[in-house]
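Heads up, there are several structures right after this.
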Structure P
Amino acid sequence: MLEKITSVFTEKFAGQPTVFRSPGRINILGEHTDYNEGFVLPAAIDKSIYVAITKRADNQVTLFAGDFNESYTTDTEHIKPAAIQWPNYILGVVDQLQKEGHTIGGFNLVIDGDIPIGAGLPSSAAVECAVIFALNTIFELGVSRLQMVKLAQKAEHVFAGVHCGIMDQFASMFGKKDHAIKLDCRSLEYEYVPISFSGYSIVLFNTNVKHSLDSTEYNTRRKQCEEGVSIIAQNHPGVKSLRDVSMAMLKDNVAGVDSMIFKRCKYVVQENQRLLGACDDLKKGDVKALGKKMFETHRGLQYDYEVSCRELDFLVDFVKNNEDVAGARMVGGGFGGCTINLVRADAVEKLVEQISTAYLKEMNLPLSVYPVSVENGTCKM
């Protein structure tokens, strides 16, 4: 990818670019917990967004997206959301840096990558992190990694119109090879937890579906969680989010009031508890115990949070009694995308053949397969 993006850049623009890389991420446990001020357990992976960039002598900003084979031009005096979506992840970063008082000159930029689109390995966060790291470097802005994460998240809120949590940007920027990040989404305190899946590989199975419920249901779930907090706070004024809630509080205050809100909140509270246990499993290298929690998380997402779909459930059900698979669950917001699977390294090829055949027969869809490794976060190449 380094050679490819450099070649495209020199073809489009004069000069030799500086290239930056920012990875996608998996999330081992902690789904839908970030916007509830809970814990998440992401890890950066070997699928990344790459940015090639040079400064210009004027204020012009010229962008080229390799994936779309499209160009977009503006200037630093007129940074505003574009009519097409892909430039907004870049322009939003420029906008946030300008609002912080930083002077950004003109630049030429080519962006490309090998993160599968729509697979739940957030490419948008990787774009924002690659771009802000590149601009911070070439314009010598002196912005810290943590501040870059916060500005990248704001860029997505404002220019892309997606009110994401902070996990995606944090994992992309702070990733560490062979480690997961236990991130407290309230305080942003974090701890690196070693990943040692001895004899096991991480394999993603992509359903190749994305049901249209995604964005509306995401906002509905968020609102339901907030309603649960409001109900509990009437008797427990110190409760500010589901992070502060125990199962006993939920049963006493919500179960008899609204069964749907109880189910949604129950999943989040239990997922936070599972994640803390999963960190202990990782430290002990107990793949089986971790895998059991992954299956439990999928059941919670399927039946309590109700963000799974037939295709995801088929993939998890297919492997749940397979002795070569320690654990599996859906990843991402839901209603499509990938499952993450911990598979014995010597059984991956056989499983891929079996599950691909079964998925095609059942869903009349091809299954995409992505073996991934855990790598470092955003960096200059």
Structure Q
Amino acid sequence: MLAFFIDKYYRILAILLPKGIFMLLEENLAQANNGQKISAKGYAVTHKDDTFKPFSFTRHAMGENDILLEILYAGICHSDIHSARSEWKSGIYPMVPGHEIAGRVVAVGKSVSKFKIGDYAGVGCMVNSCGECSACKQSQEQFCENGKAVFTYDCLDCFHDNAPTYGGYSNNIVVSENFAISVPQNAPLEKVAPLLCAGITTYSPLKFSKVKRGDKVAVAGFGGLGLMAVKYALYLEAEVSVFARNTLKAQEAKNLGVKALYTATSECSERFDFIISTIPTAYDVNSYVDLLKFGGEMAIVGLPPVELKTHIDVTRLVFSAGKKVYGSLIGGIKETQEMLDISVQQGIYPEVEIISVKDIDKAYSNLTNGKAKFRYVIDMGSLEG
């Protein structure tokens, strides 16, 4: 049997936490000690047109390199909406979305060295990979060449009997310490959670394209991802412009230090060294490519639903000549830790609105209709025991 270490502060938690939630935690700790599957409660959809409802399930038993994380906050990513509604592929249901997870370590396997009980940790878009291929050895686990990247939800876990993975709209998660991100004790967890997707998704291409001081950068889309792209580009001392669907956030952009906000590419006569597109709907990619300088690069991180069939006009691309367009998918674990460390040190955080689990459907609607100001984060303390 694996040895697990339980800290004394749980006696204090028994006083501080609502009774139902603490009873769930006590049950989880007993299961961890006994090598049993871990009971979990969350909110799920059972088909693509469903609304969110309470859902009980189990997570795999803890291994010697695993940690058990009590989830305190879970960010809502636009990817969650696409997945829950089967807009990219047919989803695995029941589905518990959520890959922007921040919480407290409550149990550790006997071989865990990276974390101790009571530490804060985060979990992003992945929970495992082969660890043996060239991509994994370069800490580009999302591109595992053996096809064994296990995503946090809506995925079959090849390391645990092909059981479906369940995400962060829940009270806990079991994950290898190698796929958990260390979070400083002084960090605001409600703002850390969205960094695990929105942060790394925008930080990674800025680093990949070597954006530097004085570069002219454009951010297409000014939602949760776009905001983080703006903040990281400004941190790198680039000159930043924004393309948004309207001017509702013009003042926010100005306050951040954005040079200009455009509502259409036709309004813009500038040329940019780097453009990052976070747009999650159909749009004319080539119209942005046209705004690149010679040698400029465009990273695409926003993913529209597949039925919208966003295309790149190859003829226009060839005649644009000397420009690069590439897709970017999150970032590896090493780079994610780097991003989080910099974000905490520099105070680079998303603007968030804390909501209850009962408000998930409303949040999805607001995000879909463009009414959300920036990032919704679920307080998992609102989950009833």
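Check the numbers for relative contact order in percent (Cα under 8 Å, 6 or more apart) across P, Q and tell me which is largest. Spell out each step's value before the answer.
On the way: P: 23; Q: 17.
Sorting by relative contact order in percent (Cα under 8 Å, 6 or more apart) in descending order puts P first.
Can you tell which of P, Q yields 15.1 when Kirkwood radius over Cα pairs in Å, for residues 177-296 alone is derived from it? Working shown, then result.
Numbers: P: 16.7; Q: 15.1.
Only structure Q yields this read-out.
Figure out for me which of the structures P, Q the number -12500 belongs to, where helix-only ellipticity at 222 nm (-39500 (n - 2.57) for each DSSP H run of 4 or more, over all residues; to 500) was derived from the coordinates. Numbers along the way, then the final one.
On the way: P: -12500; Q: -7500.
Checking each candidate, the match is P.
Have a look at P, Q and say which one yields 0.80 for FRET efficiency 1/(1 + (r/R0)^6) of positions 65 and 193 (r between Cβ atoms, R0 = 30 Å, to 0.05), as calculated. Display every interim value, and only then the final one.
Details: P: 0.30; Q: 0.80.
Going label by label, the one that fits is Q.
Using distance in nm of label points 7 Å out along Cα→Cβ at positions 105 and 321 for the comparison, can you identify which of P, Q gives the largest number?
Numbers: P: 6.6; Q: 5.6.
Biggest value here belongs to P.
Which of P, Q yields 1.0 for distance in nm of label points 7 Å out along Cα→Cβ at positions 97 and 201, as computed?
Details: P: 3.9; Q: 1.0.
Working through the options, I get structure Q.
Looking at structures P, Q, which one was distance in nm of label points 7 Å out along Cα→Cβ at positions 241 and 369 calculated from, given that it came out as 3.2? The partial results should precede the final answer.
On the way: P: 3.8; Q: 3.2.
Checking each candidate, the match is Q.
Any read-out appearing in this document is the output of simple, stated calculations on the displayed coordinates, not a laboratory observation. Quantities reported herein were computed from a predicted structural model and do not represent experimental measurements. Cβ atoms are built from the backbone, for glycine too; each structure is taken alone.
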